[in-house]
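Structures follow.
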Structure 1
Amino acid sequence: MMNQSWWQRIALFLVGTLMVVLIQSCNALLSQPSQTQEAAPSNCRIVQHQLGKSCIPLNPQRIVVMDEDSLEILVALGMKPIATARANRTGNKIALLSGKIDTIVELGRDGQPNLEKIVQLNPDLIVGMFLDQNYKLLSEIAPTVSMDFSHAEWKKTLQQFGEALNKNQEVEKLLDAYQQRVKDLSSVVKQTLGNTKVSIMRFYTTLEFTQFMNHLSFPGSVIEELKFVSIPEIQRQLKGTDETYVNVSLERVDWLDADAIFVALDPGAEKNFQIYESSPLWQTLRAMKNQRVYKVDSGHWVFGSILSANAVLDDVNKYLVQKQSS
């Protein structure tokens, strides 16, 4: 009896021990991250973006971009996309990218890309902004990264691209050089011009109205970094359908009164500009009387990033500083 009881106790002990070991093993397995969901293959990096997660190649060679602002950023970071969609209304950035990129395939208009052509190009990465509509389809073609666009906070967008593409150092170098340039030009503006009020206008090709772009717009934010150049106060107070611009009729051109006016013309918008330019009301503006109305390229004055911002500074130096000094 005693011998049988002893063996029963040994058996119960062994069964209990085995159950503890099994439970601990199961808990250990459950606590480990899923290889398919969390761990990235060795040849790509998992990147979190506004529409989800994508595992992008460590060294992508066949990059397709879905808008020219993304194209500008990638080129500034030393990358060479093979294809891009073109802008809907503004001038393109070909002149801005001259010497920085070879020939590039066009995919149609921004927001309406030729998906068949993208498939034929066999990309290993697709990058762009506002990709909500086509994100699912594009993701089936190649890893796709969608970024937020911001007007005045274009530097933050640039940094997000740098993070996603593992180009943080390149971004910091670009921004450091840009901030030094802003500082130097601001000093020159102070010496040659003093405090200067500037209006920024945009004329469309197919729309007869025009608009001014305020301090919350891309060009307005660049201009106001110069400290001694700023948007007229009335333009800060007026609100339109978009926080960055307000439509202006001929009857209210007084809103544009400033020391100088930069007129960003979309391709073919000269005719619409002439309607304003020939108006007696336009002739009453200080900038017009003093011959300080300057036509500039909407390709880098309406939307953009680091290269466009530098191009805006080029125009400020060319039209405000150099013309004032001559």
Structure 2
Amino acid sequence: MFLNFARRVLQMLCSAALLLAPQVHAGVAVALNSADGTVSLIDTNTYQVIGKEVACKEPHHLLPTPDDSSLIVACSASNQLVYFDPKTGKEQRRVRDISDPYQLGFSPDRKWFVTTSLRLDRVDVYDAQTMQLKGRLHAPKTPSHLAFDDDSRYVFVTLQDSNEVVAINLATMRPEWFLPVGATPAGILMSPDNRYLMVACMGAGHVEIIDWREQKTVKTVPAGTATHNLQPRGDGRHYFVSNRSMDGSIVLLDTRTMTIIEKYDVPGGPDDMEVRADGKELWATARFARRVQVVDLTTKQLARSIPVGSSPHGVFFLDHAARK
């Protein structure tokens, strides 16, 4: 009888311990809801929304710190950066008086932190360690996305409403050249070999390939309606390109041949993307459908559609593929 009683007590204690233990998820995806001013937290194992955090007014883009200890959310309309824990999605701290940050990036040498101000036609350059403003450059018109060369000599910025790319010399803090490109350029990334800039031109429906040292376009690659952004697959060769229309698609660009080799139907205005470290899934925010869409890269089909907030934009999880 005593043994039965002891056994029951032990079972009760074990059950209580399980209830009190923190619920640890294998992974949390953070999706920005730009129109709601919130972030949705998604369990990457169950694909269920497990929470929502208040962020700020108009959170558009996000960026992990170089050591992955924080996820920085740029709040354009509230002039601040909000730092979240990328493991839990909980707020860590805020940096205020960052003027109208839209897109943001660290230079590869981790010396500079750069933000674009879409509404104020500016590019701001900060010391990445102190967050002191070091340069403020007029960048007409509508500076959007940005990319760096591997040596951190330049930051390249797309200018959506003047249909150009500007190259800013980070040593002199001056624009060095402007290059006309296709209509409404948005996403921009450097090719894995540091030779070409790849620019997604929404109004033209193509990816423009630029030899940035020669300052000339060498090829245009048709991609789809409203070609908007690029994301590396992580294999040093292939990049996903989102086409942000309502019927929507994402295509796969081979950077060795500069040709499109695959296409995935992703409705709802696919925008920003993230790739699983194992290369099996592509996640994309659907700006017009209030969803995060998950593509199975083995079957090449849309596998999950996760309801989130209004106008979802950036998406991130720690267990992501390499950035080239």
Legend entry - Highest-scoring label, criterion being distance in nm of label points 7 Å out along Cα→Cβ at positions 124 and 204, among 1, 2: 1
Inset, instruction - Compare percent of Cα pairs over 35 Å apart across structures 1, 2 and report the one with the greatest value. - result: 1
Legend entry - Top of 1, 2 by distance in nm of label points 7 Å out along Cα→Cβ at positions 212 and 300, largest first: 2
Legend entry - Computed 1.9 for distance in nm of label points 7 Å out along Cα→Cβ at positions 132 and 148 - originating structure among 1, 2: 2
Legend entry - If mean count of other Cβ atoms within 10 Å over residues 60-67 is computed and equals 22.4, the structure in 1, 2: 1
Legend entry - Identity of the structure behind -12000 (criterion: helix-only ellipticity at 222 nm (-39500 (n - 2.57) for each DSSP H run of 4 or more, over all residues; to 500), calculated), options 1, 2: 1
Inset, instruction - Can you spot which of 1, 2 the value 15.2 was calculated from, given it is mean count of other Cβ atoms within 10 Å over residues 116-123? - result: 1
Inset, instruction - Assuming 12 is relative contact order in percent (Cα under 8 Å, 6 or more apart) as calculated from a single structure, say which of 1, 2 it is. - result: 2
Inset, instruction - Taking 30 as the value of percent of Cα pairs over 16 Å apart, for residues 188-227 alone derived from one of the structures shown (1, 2), identify that structure. - result: 2
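None of the figures in this text is laboratory data; all of them are computed from the coordinates on show. The model shown is predicted, which means the values in this text are computed figures rather than measured ones. Cβ atoms are built from the backbone, for glycine too; each structure is taken alone.
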